[in-house]
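**Student:** Listed below are the structures to be examined.
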Structure I
Amino acid sequence: MNKNKELFISSLINFVWTVIKALTYGVSCFVAWRIFDLLDIVDIRKEITQNKNIGWAIMIGALFFGLAYVIGQF
């Protein structure tokens, strides 16, 4: 019975830690996107959606993948 309790507590701690990482990633992506959008003179959304600029899409994707890697290393 004691092993089941330890397993449950360990699983609960891992779940909470995963939720914290996911929330941190979500907030970090939003903040990074807003900062990147404010610092650049080009409207990134317009460039990606209307002008089909693949370079901007790749750069934003790389930004999000980089954040995921950094947060995953916690």
Structure II
Amino acid sequence: MTFSNDEIMTATDMVRNFSSVLSSVSRDKKRVVVVKNNRFEAVMISVESYEKMNEAVMILEKIYASTKKKSDG
């Protein structure tokens, strides 16, 4: 996965600017990747993005479960 420079933020900067980052993520519906000790540690996304991803995962799990039943039967 690739991230642009404006999506990457250190943990220290995240703490210092949490309110504005949160507003930006909510308003612009983009993600922010948090870096700690030179490693990607977390991703902040909007609730809307999370709900869409969660729905996609549930659909994929249903598809997987139905194909597994067919291959087992």
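We did not get these values from a lab; they are worked out from the coordinates using the rules stated. Treat the numbers as computed from the prediction; the structure is a model and nothing was measured. Cβ atoms are built from the backbone, for glycine too; each structure is taken alone.
**Student:** Output the label of whichever structure in I, II has the greatest value of FRET efficiency 1/(1 + (r/R0)^6) of positions 12 and 52 (r between Cβ atoms, R0 = 35 Å, to 0.05).
**Tutor:** Evaluating FRET efficiency 1/(1 + (r/R0)^6) of positions 12 and 52 (r between Cβ atoms, R0 = 35 Å, to 0.05) on every structure, the highest lands on II.
**Student:** If you don't mind, another one. Quick check on the output: -29500 is helix-only ellipticity at 222 nm (-39500 (n - 2.57) for each DSSP H run of 4 or more, over all residues; to 500), derived from one of I, II. Which one produced it?
**Tutor:** Of the structures listed, the value fits I.
**Student:** With Cα extents along the principal axes in Å, for residues 4-43 alone coming out at 28, 20, 14, pick the structure among I, II it was computed from.
**Tutor:** Attributed to the structure labelled II.
**Student:** Let me ask something else. If Rg and Dmax of the Cα atoms in Å comes out at 18.4, 62 when worked out from the coordinates, which of I, II was used?
**Tutor:** I
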